[in-house]
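*Asks:* The structures come next, written out as structure tokens.
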Structure P
Amino acid sequence: MLYEEQRIRVLSIFIFIIFQGPSLFAFDHFHYKLNGILESHIKITDHQSLFNYKKLKSNPKLLDSYLKELSAVSKADYNLFNSDQQLAFLINAYNAFTIKLIINHYPIKSIKDIGGFFTKPWAIEFFSLLGEKFTLDKIEHETIRKNFKEAKIHFAVNCASIGCPSLYKEAFIAPKLQIQLSEASLNFLKNNTKNKINLNSDTISISKIFDWYEDDFDKHEQSVKHFIAKILKLNPSQKSHILSGKVDKDYTKYDWNLNEWKD
């Protein structure tokens, strides 16, 4: 009798997996397809990555397959993900759909060439996610920023422009998400075309990203200066100096040119 009960229980679990399995574990949380795309289309020079849109446009099958997998994830599936899996999913979706938007309109000089006077590229509904029509703005502002207390995401999502944080070299994944976010933030701060942080000066010149999203840094990192001190791992003397009222902030010019790697 005990054996029969165990057999029935195992059979019940098997039947449950057959019918519910795809919702439970079919999604690839290691984002292997996105990794393959990034590995073969990114060129990194110093702290700047460039992307070969022309090459991908000529053979977009892997990207299209990956985007199909993202769009197949329902809201119910997403709610079963843990927090880091959700955030990695959203960051990767933002970056992958941005790439798709560019190759849909390539060749262009800037992402801002897409859309019109009344419709910015980030407000175009050109894909589905979590069972509904989505825009890039909806991923970033209405989903990520609304639901995650994480300022470092501003150095992970990529708007396909030189002024943006570099497109990260690999897909973001839950097991090392915080390491990846910190590395992306440090890489951005060390890019002297976007941030010029001279600790001996009374002014630091930093990206407009710190201006546009200053509220996020105030809420989640105390302030922009606290965030910079933490990511750069400043010693106590350096930290005291940068946090003092004697050090002002100004902002570097944002470069909206396409982050393109041309063969």
Structure Q
Amino acid sequence: MNESTTSAAVASHIPIPASGSYPARAGNRLRLLIDGENAFRRIAEAVEAAQHSVWLSVNFLLRDFRLPDGRGELFDLLDRAKARGIDIRVLFWRASANSPGVKESFGKPADRQRLAARKSSFLIRWDAVPGIYCQHQKFWIVDAGRETETAFVGGINLAAHSVAPQGHAGEGQFHDLYSEVTGPSATDVHHNFVQRWNGASERDRVDGTWGSPNDDLPLPARISPARGNSLVQIQRQMPAGVYGRT
């Protein structure tokens, strides 16, 4: 069996979930970005080509994270985009004292001092989840609601050990991926960001925002047009009703 036949055979045994936040949508262009070096290179290119906006959700951000090809750290990339007029918004997970990985949760006083020292002017909101749990969404949405709308959804944290070349042969390197999605399902990533941004749990706290605290977003008004032939369903795991605020 060739690769395409094998993929089709495997896919035929994986049913579309019967329920979820978003339906399966046809007409997408789907590209898999294997391992961090490849994924973050492509994401950085998309940010640098953005015409209107770059919005992202971050779980863990470690001090040692650097983008490929000498692009610097995350805030270097975002500050450069903001300087040319792009609307930059970041959702950071706010960990509780008992949360796993609390040491890597960005948003402590020293982190805010770093932002101030950089004179970073993009917008941030912090978002927690009940109890010890972790808000593990990692995605980017570029030019949301525009013709160039592109989403990146994956599992790669912002850490040096995650920026691995394909093959991840080095000691301690992590194997993971992002999916690049253009087409109707990218709008579901847009919708998810708006729900979380507008309903971010920390938005009314003094240390729960960076930039304008009242700058809410409208929900997407239309689904992006077809861009390819892939059937894609965006899935998320969260209790119903958590992000009802719009």
Structure R
Amino acid sequence: MAYPDDVIPIGEGFWNLRGSFRIGPVDIGTQASLVALEGGGHVLLDGCTLSDEGQAWLDDATDGGASLKAVLHLHPFHTVFVRKVYERYPNVPLFGTKRHHQKATDLPWDELTTDDPALHERFSADLGFSVPPGVHFIPENENLHFASVLAFHPRSRTLHVDDTLMAIRLPWLLRWIKRDVIRFHPTLKKVLHERGGAAAEFRDWAEDIVTRCADVTNLCAAHSAAIRSDEPLQPRVAQALAKVEGHLRAHEAKHG
């Protein structure tokens, strides 16, 4: 089956949708993902603007939105495309973070937020979710976009994540000798809670993510790329944690 350029089939029941998002003249891109539920229907993770061909594919795949059971906005600071997605699929249950609620007060948000364990339980048959502790989920400084709700899809062995983890694409010549790199977002050191134990909480959480990535081969990241692989991503996520260990130790030396 031929797909539009902005629709990437990742694995069984999972498609990553690549959108455009410009900061000045630079297009840093963004993403959404469509998940087929084993019990029937679909869930849309996040939102973005697609090409005409990509939007037609999504409409066709979801029967014009009729098969969508929910739209889940997972990053507090990814709000630009919320209204456009809602206007396209106005009858689909809408979930977001508290900041989404604040930025679009007129939309019919469900009272459950996407970082709420009760919501995670609702979709646990198909998706696993994780929220990083020890960091500000919605910091006062709106330039710090570290934290988001991570979504695991075991059936396709995929992790969908906005900002918290980044996929760094290497120039194509270098890919002959080295795989694409995974890193934690560089704002980590600025969003750690200024209290004792915060760095340890984050480290423990990140170590759990490393463990879970033993069964993950695909990473869909917002502003960089989708990594599709036949090998577990665990070693690359472990390396990402090792790269921030200095920041965590410095935080512990200062705050405990």
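Since every read-out is calculated from the coordinates, none of them should be taken as a lab result. The shown structure was predicted, so the numbers you read here are calculated from the model rather than taken from an experiment. Cβ atoms are built from the backbone, for glycine too; each structure is taken alone.
*Asks:* Which one of P, Q, R has distance in nm of label points 7 Å out along Cα→Cβ at positions 167 and 191, as calculated from the coordinates, equal to 1.2?
*Replies:* P
*Asks:* In addition: So if we calculate relative contact order in percent (Cα under 8 Å, 6 or more apart) for every structure here (P, Q, R), which label has the highest result?
*Replies:* Working: P: 23; Q: 29; R: 15.
Evaluating relative contact order in percent (Cα under 8 Å, 6 or more apart) on every structure, the highest lands on Q.
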